[in-house]
Every structure is written in structure tokens, then in C-alpha cells.
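Student: Next up: the structures, one after another.
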Structure 1
Amino acid sequence: MTRLAISRLSLEIAAAGTRDPAALRDRIADAARRDLKRGLALVPGLDGGEAVHIRRLEIDLTTIGDIPPERIGVELGRRIGGAIDGLVRTPDERTVVFESPAARLAAYLAALIQGDPVDRWWFSPFESLSVLARPRAIVTVL
């Protein structure tokens, strides 16, 4: 079972010909809160055990006007899931993929031990350890 954590989701909407763009944005945001999870579940590739960190993901919704309002959240989830799956299969400079959460932890521990920078964006789950002295952080991780 895949665990997906989205630390920040922002919607930037440019809607030509819409009388009330704020209302459209609110409608899409409400639909995303309600149905995003169902849409993500429709993506078959999101079933691995990888630990994936994506710095920025952009989704084109230019055809969202053709989608019935009750399906917007599901469609948004489906498109986000498809884009994530694509980056897992073919990572780029915005993507770091670890074989598993344990592999991510091992990479963090190795960086700590070697004195390499650990303030990389893909180590953000370990931010709370940054206040500790390096030896104490290593002991805490172990």
C-alpha cells in the first residue's frame, strides 16, 4: 500500500472567459479536498514501496472545463497520480526516488556520518534532527 504525503498543494488557475475566477478556484479546491484521494487511487502505478520526493509538480488542467463539476476532484487526483507515476518511472532534477523509506533513512544516516550536507530538500522528513549535534543525531537515528 502506498502512502502519499503532499506537504503543500497550491492551485494556480488562469480561467479565460470566466466571470468569477475566484468562485471557480474555490469550486476546484473544494472538489480536490473532497475527491483527490479517490482520484489518486485510480492510478495503477502508485502501488510501490518507494520513498519519492518531488520538489514541484505541475498539472495541466486546460480541459477541466469539459469535466462535470462532480468529477473535478477525482480527475485532479488522477492527473496528479499519473504525473507522480511518470516521475517515479523517469525521474528528473525535481525528483529523488529511494527504493524504500528504509533506503531514504540509510542515505540520511550515511550523509550524517560522512559529514555531508543533510539540509537537502529530500531529507525534509528528518528536519527535527537538525537541532541536534551530529553525534546525537546519529544515535537518535540508530
Structure 2
Amino acid sequence: MIPIRTASPDDVHALTSLMDDLGYPTTVDEMQTRFSNINGHPDYRTLVAIVDGDKIAGMIGLIKGYYFEHNGLYIRVAALVVGKNHQNKGIGKILMLEAEKWALDIGAHTILLNSGNRDERVAAFAFYEKLGYSIKSSGFVKIL
């Protein structure tokens, strides 16, 4: 059993390392600022997976959103990463199941996520599809 808990400010160093594993290198100071903004917001939730008693092996960042196009709310997975030394042990699946549990607990019946169209994301696409997620739309980005 891999325990899952809500991330705390004490986890910023581990979150910094995980962002690097996800392909988004950052500094501890930058992650501290990001987490400070996210942690106090009621529509955000950051969960971490614990191994070996106290080591953070992975994290999932979630955002609660409200639809414009119909009634209800949804959860968006903003970040999901399992550390390189802990992959292929079911941790990502456990984190996604925790996201689904939170969604149902708050009355959300949809989880959305984006995954980049890069060669290194092919395994991520297969992972999400194995969990029952399907490709429904294309995303667009414009850097200003």
C-alpha cells in the first residue's frame, strides 16, 4: 500500500525534483512561489505518494473548475509525475484513482488532462488510455 497525502510547504524540495523529472526544470525558490500560490487556494489540490516511510515518489496537481457550456464542475489534472526511480510500480495509477475519488467526493463527474504531443509522452498516452481516458480534443497554446 502506498500512502497518499496532501502536499505541504515542507515538500517543496521534493516537488522541485519531480518537476525536473516531468521535464519542467525549476528552482526551489520558483517552486516555493508556485506552491505558495496554489496551496492556499480552495480549488487546487496537490497530493503526494509516499514510499519508504517518508520519501515522496510522485505527485498529482488538481484544479476544480466549473463548466461554461453546461451545469456542473470538473477536475483538471494540471500535473502528474512519478519520480524516475519509482516508475512502473503503480504509483501513477494510485494518484489518478485518488484524483477520481476527490472528483466524485465533490460532485465532479469528469476529469480532464492534457499531455504534450512529444515522443517522450507516448507511454503517458498509453497509461491514460489504460485507465479509461480517451482523446477528445486538441489543445492550443500561444505564448504571449
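Student: Consider the structures 1, 2: one of them gives 10, 34, 27, 18, 9, 2 for P(r) over Cα pairs in 10 Å bins from 0, in percent as calculated from the coordinates. Say which.
Tutor: Details: 1: 10, 34, 27, 18, 9, 2; 2: 10, 41, 38, 10, 0.
This value belongs to structure 1.
Student: For which of 1, 2 does relative contact order in percent (Cα under 8 Å, 6 or more apart), calculated from the coordinates, equal 18? All intermediate terms of the calculation are to be shown ahead of the outcome.
Tutor: Details: 1: 25; 2: 18.
It must be structure 2, since only it matches.
Student: Between 1, 2, which one scores greatest on mean count of other Cβ atoms within 10 Å over residues 19-26? Could the numbers behind the result be given before it?
Tutor: On the way: 1: 11.9; 2: 14.4.
Checked 1, 2; max of mean count of other Cβ atoms within 10 Å over residues 19-26 sits with 2.
Student: Can you say which of 1, 2 returns -14000 when helix-only ellipticity at 222 nm (-39500 (n - 2.57) for each DSSP H run of 4 or more, over all residues; to 500) is computed? If you can, show how the numbers build up before the last one.
Tutor: Details: 1: -14000; 2: -10000.
Structure of origin is 1.
Student: Let me ask something else about it. For structures 1, 2, calculate distance in nm of label points 7 Å out along Cα→Cβ at positions 35 and 123 and state which one comes out highest. Walk me through the intermediate numbers first.
Tutor: On the way: 1: 4.2; 2: 2.5.
Top value of distance in nm of label points 7 Å out along Cα→Cβ at positions 35 and 123 goes to structure 1.
Every read-out reported here was derived from the displayed coordinates using simple, explicitly stated rules and does not represent laboratory data. Values in this document were obtained by computation on a predicted structure and should not be read as measured data. Cβ atoms are built from the backbone, for glycine too; each structure is taken alone.
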